Structure P
């Protein structure tokens, strides 16, 4: 493990920026309301401008009326906050360094299951005494056996070390990694 990756002084602001950016990007953004051009109903003037004694009105579907349109209502769009690449990398380094200093980062030789059995995977967690904790498992390559063995267990997340985001690294009690994934993180984050 390189100190340039796993021995960095944690920068809380970069962690905040990276996490808030990722959580904002998770939003679906499919909310929608109808404007005056989309709402059902006629656009004709309901009565003439003058002479009826009633207040003037242009169309029945204006926003101030019942069954009217929504003025400046929500429309589908993407939510995103731009964060610089170096800040994202610093956030990931900070989270990894924090996990190591808090003794919440475990390294084992290899994460290999002989068969895609949940029972087999649970026995590995029991041997490491982390069966009742929220665990993120970093693997160099996520094998089918590992993926299928862990997917039915609550609070277990199996991801590739290279594609792990700052949110993936922070949203757990313990990170469990194999040697190959630690090398991959060294290679990716040291530059």
Structure Q
């Protein structure tokens, strides 16, 4: 029975990790802490890495689908035009470099790549290569904090970070809708 409960917990956590990785605005360090506390360092590390790489791929296709349905007027801006003219090789390298930065908002990298001509497989490979050092660093920081910071403070920090992330997302969404309605 204990094995079944652990399996169910792992599947639920994997789904949550993939969603966090796909959405890209909730700090993955929060999920890393939950993973480590739930499954230990090695199990949590494996789950964190799997969630990061599969979440990025899922998010890539979600962003690409969303952009295909969006009003293309905003893509006329010179910044986006330059971004879209990058070769697949340049985008591949850029994804690796940006993924290596720990605590870099993954939604930014994923959304940017989704606007280019890079295919899903190449994005996934580049994203995975770049995530290896970033996840290792994130695991080290989070594991160290878990060892030092009392659980009550961890829960408070988790709640505060999640709340701030959701508020920022809601405000950004509201601003985008207001901007779209004025155009």
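If distance in nm of label points 7 Å out along Cα→Cβ at positions 39 and 71 comes out at 4.3 when worked out from the coordinates, which of P, Q was used? Value 4.3 for distance in nm of label points 7 Å out along Cα→Cβ at positions 39 and 71 corresponds to Q out of P, Q.
Computing helix-only ellipticity at 222 nm (-39500 (n - 2.57) for each DSSP H run of 4 or more, over all residues; to 500) across structures P, Q gives -29500 for structure Q. Can you spot which of P, Q the value 0.65 was calculated from, given it is FRET efficiency 1/(1 + (r/R0)^6) of positions 47 and 95 (r between Cβ atoms, R0 = 25 Å, to 0.05)? It traces back to Q.
Please compute Cα Rg over 2.2 N^0.38 Å for structures P, Q and give me the label with the greatest value. Each step should come with its number before you reach the end.
Details: P: 1.65; Q: 1.11.
Structure P gives the largest value of Cα Rg over 2.2 N^0.38 Å among P, Q.
Which of the displayed structures (P, Q) returns the greatest value of distance in nm of label points 7 Å out along Cα→Cβ at positions 63 and 151 on calculation? Result for distance in nm of label points 7 Å out along Cα→Cβ at positions 63 and 151 over P, Q: largest is P.
Looking across P, Q, the calculation of mean count of other Cβ atoms within 10 Å over residues 87-94 that yields 21.4 traces back to P. Taking distance in nm of label points 7 Å out along Cα→Cβ at positions 111 and 143 as the criterion, the highest value among P, Q goes to Q. Work out the source of 19.0 here, i.e. which of P, Q gives that when mean count of other Cβ atoms within 10 Å over residues 23-30 is computed. Comparing all candidates, it corresponds to Q.
Throughout, read-outs are computed from the coordinates displayed, never taken from laboratory work. Values in this document were obtained by computation on a predicted structure and should not be read as measured data. Cβ atoms are built from the backbone, for glycine too; each structure is taken alone.
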